[in-house]
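There are structures below to look over.
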Structure I
Amino acid sequence: MNSLNIVYVITRSDVIGGASAHLLDLAEGVQAQGHKVTIIIGGSGMVVDIAKSRNLNCICLRNLVREISILTDLKCVFELRAMLKSLKPDLVHLHSAKAGMVGRLSAKSLGLRCVYTAHGWPFTEGVPSKKQAVYRNIERIMARLTNQIITVSEFDKRIAVDARVAKPAKLTVVHNGVSEVSDITRSEISHGLPPKLIMVARFEVPKDHQVAINALSQLKKLKWIMEFVGDGPDLAQAMELAHSLGLDDRIVFSGACNDVPSRLAAADIFVLASRWEGFPLVILEAMRAGLPVIASDVGGVKESVEHNVTGILVPRSSEKYMVSALEGLINNPALRTSMGKKGRAAFKANFTLETMLKKTLKVYEQVLQ
């Protein structure tokens, strides 16, 4: 493939989430292969700082914001359109719902080819039904302005087809991938020490910290330590719940951390409780570290976690099954090690950044042909 001029667009710069982490890795990988890369983003927060530290060119838009505002969003369309007209990209690749909408309107008005990655649909299972209906209609309209849509899971492709968002030919599945940042993996079983559990997630929907905390409160008789990594608007509420259940000495709230790989490697069990998901990057990071995974069976999670092989899947919002899964792994160090090793092998076989990069570049090639 000849060298391309590619523009990536994403909404938020103030927090590092799955979509922004994915975009940064993707943009860096594409640039390393000799293509010209520009990231356009709303605001000038930590994502911009990380991008610059990786020598990625970043342009900040004033009117690209997460909140819905007809006037601001209209201004954003024209602001982004002017930027795209100046950059003259071969391809525009859009990430996150808001950037996906304003980006497709801007790109279409200039006759530019565009790809949209849906990091979980806003009409997925678990989202309130009224919101599902609204977003289904919006995505059907937006799909007409898109050359190709990437879904991060087979689950998301299926629900898009079922919702008549687009025909199967316009939808390509590219599972998320993460880089082998290091060879840091969990230590062998530390006999005599309580197993350490860890959940890495922002404290806001769709994450369901309440289910995890309530489940842990029913396991006080067992020895364990839980670390929650992340910040967000619901952090204070979660801390209050843990305090009310008498878990102050068992649960650690570490806030946002920049050493997640090391923290995962120091843990024994990874937990992710969610109401809905796309295809969580953090599960892949846990598998990379050799951790067994306990996760809510939502979205594309089952496409990374093999039930009773690399981890345990529990029904959405089920404290009963969460308690059972936690108890089973806390009490069985040999099973933790076995699942963790199999998860590590599955990561290396299917979910590396290299695999994701190859599949994404193939989509670019198809669109440009």
Structure II
Amino acid sequence: MRGSDVTPVEQRQRDAQDARERLDEYLRRSGLVSNVVSLVPLTGDASDRKYFRLVTRDGPSLVLALNPQPFTYDSLPFVGVATLLAAMPLPVPTIVDHAGDLGVLALQDLGDVTLQAHLGAVPAREQLGLYRRAVSFIEVMQRRGAELASPSYPPYQITFDEDKLLWELEFFTKHFLESYRGVQISPSDRARLRAEWESIARELAAEPRVLCHRDYHSRNLMLSANDLYIIDFQDARMGPDTYDLVSLLKDSYVDLGDDVIGELTEHFIALKREASPGVFGRAWSDAFPRRFDLMALQRNLKALGTFGYQTTTRGNPVYIQYIPRTLRYARLHLAHGERFATLRSLLGSWVEELS
């Protein structure tokens, strides 16, 4: 248990010791302990999970995902979502082994090359091809997600409803505006801001709900043996049909450029219309850009909240470098039409980059 008298350094030391003990027990129990060449920590995501690459003498390397708490295998969201995506089928890492009481999942090792990292090593034409494939995965996830819908899979029990979308916008208020930028918000301005958040959340919650990865961007797509894989999908849930496309194309980690974003958006629309022409007709495609912009604004503001939280609360400054691009995206969407005039005025008075 974390005590109030424990310093951050002491807590990190305790966490590292606990992780080492659980991993050592897993290696002993699985019979791998005498066969280990190396066990190397990997850079993880913004969650409490830790990742380690296990290299052995006579077998393929594995990634050990160390969860913060013990789990029951069949009820672990990662397992349920992996099973669902594999049934579509979409490419996800294979679960090789598990020890729920230790919080350990052993996964297929996909290597170290994320889509984000790969983009700098290939020409623009190949980049576009990879993104077209990533976009096609979203269409499959939405279409097959509807066909395979069942309460036995975790994502169908969780929704980006109005409360959740509103919570994410308030997260931006708390962790980016107030904590990271030190903004002092008056009661009257807070009420005006809350009204804007409620309007956005209400409209987005009313959009068609589909299966969403929930964090679908260039750092959660991996290149392995020339194949593209989806990772970090355990938080999948039902949500707006624009959500994953916005996450991919308005990615805080990669700047694709307006022309590429436009082309890939059209590719997604074409895939949807080809799969179900009677459902996704002209009216749907004509309205899609406006709905995309609204989702992009909410998603980018939420990302800024996450970056502020990681920096000020978690003491993790690595995300600061992605704030300028995300602010630029948010400013772009705030400038679309008069709908956001009040919100643009409020945010611009506190954050120069949004004015």
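Here, each number is a calculation from the coordinates, and none is a lab measurement. Model, not experiment: these values are computed from the prediction. Cβ atoms are built from the backbone, for glycine too; each structure is taken alone.
Computed over structures I, II, FRET efficiency 1/(1 + (r/R0)^6) of positions 14 and 118 (r between Cβ atoms, R0 = 25 Å, to 0.05) reaches its largest value in I.
Using helix-only ellipticity at 222 nm (-39500 (n - 2.57) for each DSSP H run of 4 or more, over all residues; to 500) as the calculated read-out, with -13000 as its value, let me know the right label among I, II. The read-out was computed on structure I. With FRET efficiency 1/(1 + (r/R0)^6) of positions 62 and 198 (r between Cβ atoms, R0 = 41 Å, to 0.05) derived from the coordinates and found to be 0.30, which of I, II does the value describe? Label of the source structure: II.
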